[in-house]
1. Here percent of Cα pairs over 28 Å apart, for residues 57-216 alone was calculated and came to 28; which of the structures I, II was it taken from?
2. With distance in nm of label points 7 Å out along Cα→Cβ at positions 153 and 273 coming out at 2.3, pick the structure among I, II it was computed from.
3. Matching task: 15.1 is the computed value of mean projected area of the Cα convex hull in nm². Pick the structure from I, II.
4. Among the shown structures I, II, from which was the value -9000 of helix-only ellipticity at 222 nm (-39500 (n - 2.57) for each DSSP H run of 4 or more, over all residues; to 500) calculated?
5. If you work out mean count of other Cβ atoms within 10 Å over residues 97-104 for I, II, which one comes out largest?
6. Computing relative contact order in percent (Cα under 8 Å, 6 or more apart) for each of I, II, which one ends up highest?
Structure I
């Protein structure tokens, strides 16, 4: 069976799906609107099913013997009180490892983000991916339910929980004391935010994430590697102001826009995935983290 890509969908359908994923459009409204753009007997419901993620084939298996993986709970006095995350490291590692916080999209710690965490561990990092939904029962195993739960979070408490995760990683006995952060979509915005509140953050890599307020940008001391999608008008609209603020603050940053690809292009569980762009962005990310987090 041929794998569907973004090119198999009308641009209007992809735009509707982006609104649906980010809570700007209900499931019913997506189906009704997408049906108007359906072809060859498709319906809005079949289009939604085709665009939904499939977690059947992770790049790195959960039981990969090269890795040591498990779940860790940690306290967050200013947040919800307790959070849980997925902690992965190379099984054969000796000595202290560079640490990377992985921040998920707006569905919590789903199988794709756990796979991303394992991929980073295979590259030699101590990788930790908290589940922001843990205070509400954790990722529910269903993307629609996860998105609905996510809307109930108190974002001030959630930010405090991710900030606590940075400090947990910094003092983890298996870590070298340096922490980088990688985030996707919602997590990209969180990576940008954490860069404004953690002066000694070693590196931040936001993938197509919302930019912080310009007034907070001078607080950023970490080097940034920003990945954006060429067809992502929503996120790109905020880039000029962010870029101007970064330049004015003398920040160390690099920005890559991947032409012709969609928001979410790194997520290989959905048709919005673009293999060439994702592989290039991933290699740039790993090289960047090695440069800034793995070196003393």
Structure II
């Protein structure tokens, strides 16, 4: 049985391969969640790399996650800005370890980005949130029972006990809010709760989450934020509310509903992300 490489060595192999495919030094990165992968189409002079070609990179089989790394440019106020985008992610509920779930974020950070935007499709826990709303993630609750930093720490990647007081950077949050105002796009702010999945939550669990202070619920994102902060990269988060959480609507929950709502907000979300990333890269 072949011994698996340690996280640092695994990352170095992946970085070397990606750099061999595209001579790009991205200044900012974005992870595109369920149904949101079309945002990468806005990148110019793009190079697309399937995940399965990258050494050690986990590949999702969930619909709405194409599984490509895209490196390209976005027009910014001071000229083109190099961006790297992940079209889709893997999830712990697929059987991946927390380290695997967060590996894509580690790769983006290892490529030298100064800021990372994580996006996701989320259920609306707060009763004021409706499908189609965009919400800036102000903080999170990790209720998945997993942490990608568990196990022996490698100081080459980051400190043993990273501080998550500002897991979502206040400066990036201000830039995201500013971009939304300038575009006339309503943008709320809220707390995102990450659960393991893959089953959707029960009404009782949603009541619990609301009592704990959650406004949104999903099955991703938090492991990526943890490793990005572990590596010293600033993070901003953006959720698309794709459905009312269990008990808040008579409609049954389904992944198809998530995909439909994500498609409906594609242009609005794309405009916001395209306006934000060049500012975040400064």
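Quick note: the coordinates plus some simple rules give every number you see, no bench work behind them. Remember, it's a predicted structure, so these values are computed and weren't measured experimentally. Cβ atoms are built from the backbone, for glycine too; each structure is taken alone.
1. II
2. I
3. I
4. Only one of I, II returns -9000 for helix-only ellipticity at 222 nm (-39500 (n - 2.57) for each DSSP H run of 4 or more, over all residues; to 500), namely II.
5. For this comparison of mean count of other Cβ atoms within 10 Å over residues 97-104, the top structure is I.
6. II
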